[in-house]
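Before anything else, here is the set of structures, which you'll find just below.
All of the numbers you see were taken from the coordinates with simple rules; none came from a lab. Small disclaimer: the values here were computed from a predicted structure and weren't measured. Cβ atoms are built from the backbone, for glycine too; each structure is taken alone.
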Structure P
Amino acid sequence: MTKILVSACLIGVNCTYRGNNNLSLELLELVDRFIFLPVCPEQLGGLPTPRPRAEITTSNDWRATRIVIDQFGKDVTLNYTRGAEEVLKITKLSGASIALLRSRSPSCGCKGIYDGTFSGVMIDGMGITAELLMKNAIEVYSEEEISFLY
């Protein structure tokens, strides 16, 4: 069976910043067709659950230097970078070549992220983990694109 890296919150692990999950029943329907490798980059980077919300702050270009700041102004970039590197290690060790990640997340977002103002505004961009995986030839999809697995 094909191995797929998945955001742990999508399969029901309570690891979101709020301490809950983003369970995708549609994803669980595929459990007998794929081997899911659940990961939470934030936890792998040393952050607790629950934890303060965080967003990526950038200049007008999301590819510029990016800093991840939590809602209290603390720089948590190192945690997000460390978590992304750990996810990449897991991906390489497992031989997975596809990742299905949580949308809008500062780690996993791959079709858009929040703009860093904590106002709910979305911008084009990618989370720290999603970007690192793509740079390493891993196909990255959001849970909103789950139909590609059918």
Structure Q
Amino acid sequence: MFTKKVKSRIFFLFLSSILAAIIIFTILRSLEENVVYFFSPTEIYNKANISFNKKIRIGGLVKINSVSKNETSINFIITDFKKEIAVSYNGLVPNLFSEGKGVVAEGKLKDKKYFVADKILAKHDENYMPSEVSKALGKSNN
């Protein structure tokens, strides 16, 4: 039916496609584990099956008169003008971190009202707002 040369080519193509599928699966699996999802406070409140043990990012504005500092930590509230989430962070915040300005916090939720941040991302000038934050604020104002 098939010659020996054709059979070896079919076997090689079959083996190559299996190997390519395994490589693609491995790459996609590792990327999935490293993805950090972004949410606004309203999205967190509305999401029914949110995971409390996965790292996420929360963005919005730092609520005015909500920042309290002590020796090792800073507590503040992130708002999108509809919902709010209390954030606790141990460490130094960027120089541009202030009340009324946009901020993205990366960490884990303790519940839908309390977030423990590992990082505070506010490395931009005072006129810039991350696109995720501006989209989330635009959705909440409508």
Structure R
Amino acid sequence: MTALDNLVRIGKLKPLPANRGEFEHLLDLARTLLDTVTSSNGMATESQFILAYDSAHAASRAALRAHGYRSDDRYLVFQCLEHTIGWPTEKWRVLDTCHRRRNAAEYEGNIDLPASLTAELVRLTAELIETVSLLDHLLPST
């Protein structure tokens, strides 16, 4: 039994057949959001952070969908990257940190989004999108 199957067993993930259309939609969304960040000059750091975070989240969801799973927990999609694309802990934990910062900003009004963290998020998200796109072979043909 894989780690992802264990998460299904305890109700954290839902098994669903891999879906090419949903995978491609999520990956296209991730690319569009990241392109908005990288092509906009003068965008506030907070806006860059939110767009890059949403991009990373969409790409992480695409990775789960390629493997035939879905999660209702935003944070869990980042933690699953270890199992969906083989990312080491030090990479997905940056995304997990960004998730906590995003929640603090959105729900508590605590906007502590350093430019250095935003730059790292943008860099990792570009790498994430590239890596997730390689999962295309796991999906059924259309």
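Can you tell which of P, Q, R yields -11000 when helix-only ellipticity at 222 nm (-39500 (n - 2.57) for each DSSP H run of 4 or more, over all residues; to 500) is derived from it?
On the way: P: -6000; Q: -11000; R: -22500.
Going label by label, the one that fits is Q.
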Item to check | For 25, 11, 5 (semi-axes √(5λ) of the Cα gyration tensor in Å, for residues 31-78 alone, calculated) the corresponding structure among P, Q, R | outcome: R
Item to check | Identity of the structure behind 17.1 (criterion: mean count of other Cβ atoms within 10 Å over residues 15-22, calculated), options P, Q, R | outcome: P
Item to check | Structures P, Q, R, by mean count of other Cβ atoms within 10 Å over residues 7-14: label with the highest value | outcome: P
Checklist entry - Which of P, Q, R yields 0.97 for Cα Rg over 2.2 N^0.38 Å, as computed? => result P
Checklist entry - If FRET efficiency 1/(1 + (r/R0)^6) of positions 23 and 95 (r between Cβ atoms, R0 = 30 Å, to 0.05) comes out at 0.70 when worked out from the coordinates, which of P, Q, R was used? => result P
